[in-house]
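Got some structures for you, see below.
What follows is calculated from the coordinates using simple rules that are stated; it is not laboratory data. Everything numeric here is computed off the predicted structure, so don't read it as measured data. Cβ atoms are built from the backbone, for glycine too; each structure is taken alone.
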Structure P
């Protein structure tokens with residue numbers, strides 16, 4: 001029987017894929033690709049787009065089509081067998097891509113194309129693809145010889161193993177802990193859906209009473225709603241010591257040594273490539289000019305934000321003392337007391353809003369926003385998926401299918417936490433035919449219980465809009481060169497622009513009128529509640545901003561300073577950043593860094609600042625809609641043509657200026673966050 005991963009299919013045949021298929025398929029594809037590349041380099045005298053790059057793109061697409069479902073399944077239906085197969089195949093792929101990036105003959109062929117008269121006849125997208133490739137060859141160590149070349153390969157292979165292990169440790173630490181209790185008093189303040197889930201989780205383990213897990217919807221609800229300080233403290237400690245030497249699972253899945261080794265290897269990699277530090281390596285393919293300028297940007301935002309955050313914390317402490325008699329505010333008190341303060345000030349909480357945001361209504365509202373802005377229609381279609389909860393949708397324009405995506409929105413065992421968008425298929429010309437883009441869109445919401453639909457908090461609504469923004473960037477592209485199509489080839493610090501842009505629509509009264517509908521009565525969000533939601537929009541926005549800036553500065557300074565003589569250690573650096581930026585210090589046992597998958601297992605190493613920079617871009621972009629009308633068709637079309645459709649075919653700054661008519665300004669971000677001078681008094 002043919003290996004399903006080797007089938008040339010428009011969509012992956014998920015139900016046919018099992019762990020045993022992974023390694024043989026990837027080994028065969030890699031062997032084929034290496035043989036084809038060798039043969040092509042030997043036979044092509046004058047390299048060109050048609051004779052060299054196009055066949056390579058086709059070859060890479062074959063590998064991506066097989067690896068994409070494997071990587072996806074490993075994240076959403078993780079099993080021991082699949083994990084083992086994934087890790088073995090990932091090692092082979094890492095070795096393949098490292099060798100590809102260090103292929104001197106191939107690099108020289110690309111350089112020949114870039115320097116040839118033919119280059120000027122190529123399309124903008126093709127030219128950008130070649131430029132990116134030449135840059136990436138240099139960053140892949142193509143200039144290294146002998147021992148240094150071998151050392152580079154070993155480092156890349158080891159980093160691949162370490163980042164996967166880091167991610168697995170966080171997943172295992174999250175899944176490996178639960179809290180069992182029989183005292184119903186601990187549940188006071190918690191919503192019905194969570195109590196029902198806790199009873200079910202206990203039954204699933206053949207236990208009486210209740211079980212709470214560290215799944216994000218459970219954790220965040222407990223921290224913000226549970227009246228019991230004892231329960232909040234237990235949950236806080238378990239969550240914030242995951243994969244560390246502290247807390248209830250101490251040393252079981254500890255990432256401490258892994259962080260050190262990852263950092264050592266990244267620094268070695270930077271040195272081999274002729275950079276002073278890994279931050280310089282990371283920024284070589286981003287919008288930002290230097291790590292120092294990014295640090296300056298972040299510190300400037302922190303300076304402007306801190307007075308507002310100090311005022312917010314003072315208000316919170318005063319409320320905690322007056323209302324709850326708390327002389328000291330602990331980290332596990334902050335979310336709960338904040339939610340109570342928000343309730344008192346605005347008579348609104350995430351739980352108050354939940355009944356008004358049933359997932360089916362929110363989904364339809366989201367699709368309506370996309371339709372109004374970009375002239376597209378979204379409809380569900382039938383296809384093979386990996387789980388009964390996963391759904392498949394097609395995007396149409398003028399009745400013609402232009403893209404499709406999968407939605408997998410509910411939390412479950414064996415599924416990685418968080419929310420993300422990933423590529424399933426890229427838009428490209430394949431054997432004269434257009435291959436349409438396909439995306440995976442993943443969240444971790446509470447499943448529907450006892451006949452009730454999944455009910456979202458407003459925060460979860462914005463998460464859904466955020467991920468769909470990434471999806472639109474991937475799916476609405478009009479670029480046919482895979483390496484710069486959709487989100488591929490977009491500078492990392494601009495990739496969050498469309499996602500954060502879409503979040504703005506969750507706060508517009510015009511949108512909330514059709515985005516909300518009480519799951520029982522069918523009533524939209526009442527006027528008074530809507531007014532309160534909008535009034536509470538910037539509640540503690542400065543404290544939230546500082547927290548993001550803290551993560552970003554820690555990440556960037558870690559990759560800038562690691563290995564230097566005055567570097568005091570990972571924890572010491574985090575403490576130092578907090579002392580400069582934060583207004584509230586977490587307890588000493590908090591080991592946030594041990595679960596910071598974005599930078600130690602994702603693509604955000606020395607790039608976490610991208611979220612904040614992209615917020616500047618997205619707030620400024622959205623201000624054009626505020627000026628011209630949020631559903632102004634001309635503005636929507638302009639954003640689609642200048643940003644979404646262009647992918648990575650031009651530099652992000654050029655695309656932004658084409659849309660906005662000028663360089664970006666942080667003024668809109670500060671205004672949208674309510675951080676303007678007269679509010680700080």
Structure Q
């Protein structure tokens with residue numbers, strides 16, 4: 001039982017971490033997690049969901065692409081889903097993928113010698129679709145979550161390599177990757193360094209941020225480019241002819257005026273596929289654009305159809321990810337940074353070194369265990385990498401270059417931000433972690449308010465780390481509730497603000513008041529409480545205020561809330577500072593409770609519907625009038641539970657058109673299968 005409880009808590013924790021990483025990477029263009037670490041956590045989540053199918057959820061990040069359509073742009077529904085690729089990280093994994101796909105095709109009657117593979121660089125940029133009607137560009141959209149993206153047509157018209165009109169009057173949609181050339185990236189970052197602005201982390205984030213500018217002139221100034229690599233719908237020829245191979249598609253794309261990648265190998269030999277991957281990897285530093293891997297895909301479009309698709313990735317293609325670049329430099333000192341929950345994170349100060357397009361002078365050491373495990377000492381020559389070309393980290397020390405003058409790191413006894421005494425928290429890491437418990441600690445305040453404003457929390461557009469720091473330094477805010485008392489003239493007077501920016505911020509703050517109690521609870525930054533846990537707590541207690549009186553045993557009994565989380569929630573709501581903060585938020589008009597429930601409808605009105613408590617549903621296929629997330633939300637509102645896999649504990653499977661293996665399994669297990677009409681009738685209590 002304890003093992004299952006631990007698995008449930010870990011699944012909940014992983015979903016929160018991955019959703020935050022997705023939001024930062026896809027939506028805010030400000031990633032904080034390296035690709036390798038993300039993939040490791042993602043694989044762990046998939047494994048746990050497979051081992052414990054009762055904890056699966058259709059809303060899990062394993063079931064969808066990480067992005068979302070921004071509220072700043074009109075939403076676009078893609079005619080063909082823009083999925084992602086499965087990743088492999090070794091030649092052995094790639095060979096296994098090739099063998100598996102070849103076996104699928106030969107079993108379907110395709111001669112092995114006719115199975116050709118295309119190998120090309122994987123551009124590290126932002127995926128977009130371009131739609132043309134009668135040869136004119138009418139719509140350009142970001143990928144978003146793969147189904148719904150953002151309309152950024154005006155901005156895409158400033159990108160080199162995208163023709164506004166085609167030489168033929170075609171109706172078609174193509175897909176490509178927008179990127180920032182390395183030379184442009186270097187020039188822009190050099191200018192940012194000169195003016196004291198925050199530099200871009202890498203060209204991918206520079207491209208994504210520039211493409212999402214509200215002013216198309218700012219996008220044009222970024223000098224972006226594109227490589228188009230696929231067509232989604234329509235025909236590439238006016239006579240209705242469609243290409244039979246990827247090679248033919250790419251050739252025609254070039255004839256129409258799109259920029260396309262020149263490096264490509266087409267071969268039937270798996271050994272040559274591996275060799276092509278190696279050659280691309282060896283040449284990556286000489287390219288004029290950033291890549292994060294090599295894409296291997298079936299050349300024949302007919303064979304792709306035979307290979308099929310996974311729920312979120314094609315089986316006919318895979319992405320080989322290269323290991324991050326590493327360089328040696330000297331570790332000058334180690335500083336301790338205080339996070340929003342008070343945990344101290346060691347930060348290495350380095351002799352500056354050029355790495356993955358930027359100058360690196362600081363690198364994360366993650367935690368105390370890493371310093372001990374890697375035996376990193378001040379004065380060491382160390383190996384540094386920018387994992388995923390994002391966050392610099394120290395891989396280890398170069399012990400053979402030690403002189404004897406190196407100094408082991410001594411952990412501080414007091415908080416470097418507020419001076420209060422630190423204590424060891426045994427819940428953090430293998431050996432615990434140093435934590436500052438002072439709720440008024442300035443460093444915790446800055447990071448806590450940044451979290452409060454983040455997209456998954458109160459979603460206060462425009463309130464990023466730099467502005468939060470400026471507000472604190474200007475003594476305009478001392479807690480999150482003070483945000484709602486800001487005056488336009490005070491905000492406008494801050495560096496790089498002005499009247500218009502101040503008005504936008506105040507408008508975003510006003511909108512955030514109705515974010516709802518679940519998002520507010522998550523925004524408060526309670527340890528171990530992620531977005532899912534916050535929703536479960538509010539679903540059970542219906543308001544933030546009710547948690548002040550909640551007993552620890554009642555908290556731990558809730559789905560997705562275990563004993564550790566229950567204890568931290570109880571400790572948080574026992575603090576007098578918490579009561580003062582929540583009261584200030586309520587006084588400012590922030591919604592802290594769900595609408596009152598009515599026990600019955602007024603005379604002559606409709607009944608509230610059935611109570612589905614104790615029933616577990618699985619959704620599969622395409623429903624006639626609503627999406628699966630909408631159906632899932634309706635079931636949950638009536639007390640039911642929705643999981644992602646069929647088991648003996650499943651009460652009903654709700655099946656739409658194109659239902660797959662879940663329907664088959666339901667029939668094998670004798671689980672009742674219903675349609676949308678029956679579900680709606682059930683929800684009405686009929």
Structure R
């Protein structure tokens with residue numbers, strides 16, 4: 001934490017121009033406040049909440065969405081720079097503050113940042129550019145159509161005169177911003193669509209990037225928290241006096257956090273250092289009331305799911321009458337698919353610092369949900385929301401886990417009790433075993449073929465639902481059908497859900513239900529194709545004859561993998577498709593048998609996500625999705641005696657470099673508005689992999705994780 005000082009001269013300079021800035025195209029309720037990009041000899045004026053230009057023409061662009069590796073830190077400024085007509089490689093990029101009134105909702109989840117903000121950001125840049133053009137036209141006594149903006153300079157076409165943006169800012173401040181500025185034709189984009197190097201990457205490789213776990217504030221205490229390994233265990237008692245005797249330990253408090261309606265109790269050790277807090281925690285002895293929860297296992301949970309699947313379930317989607325077809329058919333194909341719990345395990349474990357005072361609070365940390373934390377702390381502490389300040393940093397991964405407010409809740413509770421700022425840091429074991437997790441699931445498929453075509457299909461999902469984990473309501477919601485492809489030309493289609501409520505906490509995990517349901521759906525489509533005696537890729541193309549986007553990505557992967565060519569000996573290929581956050585995706589996994597072992601050698605992907613802002617970022621996101629998808633296909637969490645058995649990376653490993661096949665991504669050129677790219681590559685990994693294994697070995701895999709060591 002640093003306190004900046006400025007001279008009285010500089011203070012007078014800044015305050016004298018406090019009215020010379022523009023609030024252009026602000027979101028409803030926003031404030032066009034002056035923002036100082038650099039306290040230097042240059043006065044920097046805000047054109048709007050996203051754009052600041054100095055009198056030396058130095059441009060600062062603000063990213064208002066948290067950065068967790070998905071690339072918004074660079075992509076959002078790229079959109080602004082495109083319409084503003086500045087060189088993205090020469091601008092300063094900064095992270096904005098957390099302010100919903102000024103920026104709108106800033107949560108990053110569901111691959112929505114670019115998808116939802118594209119038009120707004122373009123208008124922000126374009127409106128600022130038009131004001132600068134008008135200011136130049138007024139100075140030269142000409143029309144705005146006679147002026148051209150390029151690389152931060154406005155040039156008069158008729159006279160050849162030019163002025164930099166910095167020379168025009170003060171004059172432009174007296175003009176009214178257009179509500180509907182003219183936007184560039186996508187064919188003329190010079191920034192969007194380019195693989196621009198990300199400014200955050202050097203920071204993350206040279207150690208300058210600041211993550212939540214790096215932050216310290218004066219006077220803070222460190223907290224390490226012991227929690228029941230069976231999640232809902234209640235604290236009976238603990239050895240407070242013994243723990244307080246550990247050097248550096250200052251307090252031992254009972255605490256709790258709320259996870260989707262259930263309180264999770266714990267005992268926190270507060271100390272002068274993280275090391276001391278950990279030593280105190282090791283000395284801690286807690287007696288828990290776990291009830292009968294320790295009788296639960298993964299096997300017992302899945303057995304209960306199988307019994308529940310015999311019920312009809314709740315209708316999530318329906319077309320035609322699949323059940324009438326089933327009742328009249330002599331041959332109904334059926335298969336069940338199982339997927340386990342998964343942990344998020346971001347490389348940066350969960351952490352948060354909160355300082356609670358009489359009528360205010362301040363948060364420091366890495367979060368996907370800065371506005372949510374602000375609102376939650378205000379409600380929890382019963383203080384005005386404007387009295388809660390949120391300081392958020394880069395994230396060392398999130399995958400949905402950092403969308404929750406629970407760790408901040410723990411830190412706020414402990415800060416209020418201790419009277420000082422408190423930093424809560426989870427251990428790797430905490431991060432892996434406490435959750436919340438991706439839900440496990442059972443997917444039951446039924447289908448009927450006639451003349452080589454699917455005439456009826458039912459997909460029944462048995463699982464927990466994130467938004468309905470407590471209470472008496474046992475009706476399954478549409479969230480459960482995420483990733484189930486209803487675009488296939490199947491006349492009679494039924495999607496049903498069977499809601500289960502368990503004590504194991506679940507939450508959003510990269511691609512959410514798209515990470516489990518397509519494993520069943522796309523595997524079963526393959527089984528139907530084989531039964532019909534048809535090529536699996538052609539089978540999909542036939543059922544997507546009226547869907548141009550799915551057909552295109554299928555055709556691209558077919559071409560790029562030479563799908564219709566002669567297959568090499570001891571190799572297999574599998575295909576799968578899915579739509580996630582608007583992006584349409586096709587994948588082909590190639591496997592080979594070598595030295596008696598089967599392993600994937602190449603994964604080829606094609607995606608149509610509309611306008612691609614930064615192809616390099618999209619490819620990186622796709623590769624990351626594939627790696628995470630393979631990890632989830634190979635490894636999973638199991639419940640033993642009511643708790644997670646895999647405590648760390650020794651029993652729940654992540655994919656290693658030597659295990660990763662070649663990954664090739666093909667991005668379809670498009671002028672449609674952007675779709676989400678951060679999760680679209682994950683849903684197809686597991687089904688394409690097991691379909692490829694079947695193609696090679698003739699063995700159907702319907703239960704994850706799959707152990708390649710046992711497949712030959």
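For this structure, a couple of remarks:
- Of the structures P, Q, R, the one that 0.95 was derived from, the read-out being FRET efficiency 1/(1 + (r/R0)^6) of positions 416 and 456 (r between Cβ atoms, R0 = 30 Å, to 0.05): P
- Read-out helix-only ellipticity at 222 nm (-39500 (n - 2.57) for each DSSP H run of 4 or more, over all residues; to 500), computed value -8500, structure in P, Q, R: R
- Read-out mean projected area of the Cα convex hull in nm², for residues 192-391 alone, computed value 20.5, structure in P, Q, R: R
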